[in-house]
Structure I
Amino acid sequence: MYSYAVERSKGLSGCNVLTILMKEKGMSLQEASDYTGNYCDDLLDTYLKARKQLSESQSLGPKATQFIYAIGHWMMGNLV
């Protein structure tokens, strides 16, 4: 989503999620951006709820808990 303008200016926007949504669902750029942003928000909410539940579980060891938090850092690193 963040690279759309750069990819489009280089003629490389064919595989960008926004372009695919616009073509496949007949969305405008704004609608595709809103849809993608809402979808990302939903996925983040799902992750945070699962992380909370898993973190409170006594059956997970420290490595599993570390992995769960590492995934959160990976996601945030891809957003900035």
Structure II
Amino acid sequence: MDAVDGIGVRVGDQVEIEVAEANVILSSFLIFICPLITFFAGFIIRGAILGTVMVLIYLIFLYFYDKKTGTTARITRVLS
């Protein structure tokens, strides 16, 4: 995750970040719900092996999707 520094933080500082709510909801769905749906779809079609393979393929897709879209956060304050 990239963060926009508008307040002058240094490396090692603990900060509070702000992320758009829509990004949090979509990310949660993609990380938690879609793999379950993918596994159970593969499990129903051919069993546990296909379900596992489908989840691995989905995770590879998710990796590249994340690299392409990327989420940008905004640093709101320095904690320490």
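Bear in mind these aren't lab numbers, they're just calculated from the coordinates by the rules spelled out. This structure is a prediction, so every number in the text was calculated from the model and none was measured. Cβ atoms are built from the backbone, for glycine too; each structure is taken alone.
Tabulated values for the structure
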| quantity | calculated |
| --- | --- |
| Structure from which -25000 was derived, helix-only ellipticity at 222 nm (-39500 (n - 2.57) for each DSSP H run of 4 or more, over all residues; to 500), options I, II | I |
| Comparison of I, II by FRET efficiency 1/(1 + (r/R0)^6) of positions 12 and 36 (r between Cβ atoms, R0 = 30 Å, to 0.05) - largest value held by | I |
| Structure with the greatest value (metric relative contact order in percent (Cα under 8 Å, 6 or more apart), set I, II) | II |
